[in-house]
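K.L.:
Dropping the structures in below, format is structure tokens.
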Structure 1
Amino acid sequence: MDIAIHNSKKKVSVSDDAFAASFNEALVHQLVVSYMASGRAGTKAQKSRSTASGGGAKPWRQKGTGRARAGTIRSPLWRSGGVTFAATPRDYSKKLNKKMYRIGMRSLVSELLRQERLILIEKLGVTEPKTKQMQARLQELGIDSALVLTDGLDAAVYLAARNIPNVQVMDIAIVDPVSLISQDKVIIDEAALKKLEERLS
């Protein structure tokens, strides 16, 4: 298939497998959930009655004192005791096969293309780390909110965009599903498109 370059008569030929895949909503949802779950730290921890220090000796004898039976001062019922259902460190990540991830990304990118949210340009044309340059280029494209995908991290583009709200710059090598769906438009140049095609093939 061919993708038209924005405001140009030129077209770029790309693989149908990568950019004309059917939309699999369930798989894309699984992709997003897996990515977000992997970002969770899961380092929360509390002490239970078995891990709280102290409490080795029985506070008083079983019978004859008139008080309730007690075996340890670290009971959850006591002040400074352990927590009843103590949180422990856990791994929130959800396994997703490489093949499933690749098919899910194909489905997502293809849907962005069908919805005309993926905008192909020849070059971004930002040569200096100037916010004005980036704003002018976005105005030319008629875009307010966008993810800009580049082939390699371009320092000038990154610095020019970092003060503009709702504009994110990302290297195509590390692009993720959540970033792709978080902005209204995805701007990509020819070099980055070829890298994306290689990654999805």
Structure 2
Amino acid sequence: MVSPSISYIIPAYNAAGTLRDTLTSLAAQSRPDWEAVVVDDGSTDDPGEVVTAIGDRRVRVIRQENAGLAGARNTGWNVAGAPAVCFLDADDTVAPRHAERLLTRLSGHDAAACASRMVGPGLEDLSWLYAPGDHDFTPERLLRCNPVCVGAVVIDRAAPARLGLIEPPFDESMRVAEDWDLWLRMTFAGARW
């Protein structure tokens, strides 16, 4: 098996109904050198059944008691094996060239971001697209709003340590906006987006 270039970390709390679409979108990546860590965050359904049904050796499940999104993301971070990391929600899907394009953009940077499109529960297009620009990752702009969905960002695995941030990188006391908090801390520490 090829060493992964990117680790997708996917917290899953009662998300067996959407996880299949997420994993199917990963299987369609133009680059085959990825891994996915599904963190079963104390689900009452069984994300492991979905992973088994997909049958892709690049996907593994880690089980833990419910710790919330930040805790589940940190658990995945601790076992991720690739030099680049993307945090997906268990109801996110990615375009086939997601890894290819973001890994190219990440070269020489701490983080790279791409556009995101909102879709409905049946993956129907809701005609809402946001394509962030460089101006979105200034401290002033980030203090006003979070310009990206969590799955639209790939970070260099070494960036938090290089920037002097805590590791694992998410503040587990936060129950919402833990991704925005990380983008802010990275940016204020001098992250190259």
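K.L.:
Which of the displayed structures (1, 2) returns the greatest value of mean count of other Cβ atoms within 10 Å over residues 56-63 on calculation?
P.N.:
Values: 1: 10.1; 2: 15.8.
Max of mean count of other Cβ atoms within 10 Å over residues 56-63: 2.
K.L.:
A further question follows. 1, 2: which one has semi-axes √(5λ) of the Cα gyration tensor in Å, as calculated, at 24, 18, 17? Walk me through the numbers before you get to the answer.
P.N.:
Working: 1: 56, 21, 12; 2: 24, 18, 17.
Considering all the candidates, the number was obtained from 2.
K.L.:
Thinking only about mean count of other Cβ atoms within 10 Å over residues 128-135, which of 1, 2 has the largest value? Mind dumping the intermediate values first?
P.N.:
On the way: 1: 15.5; 2: 11.4.
Structure 1 comes out on top.
Quick note: the coordinates plus some simple rules give every number you see, no bench work behind them. Predicted model, so just to flag it, every value in this text is computed and none were measured. Cβ atoms are built from the backbone, for glycine too; each structure is taken alone.
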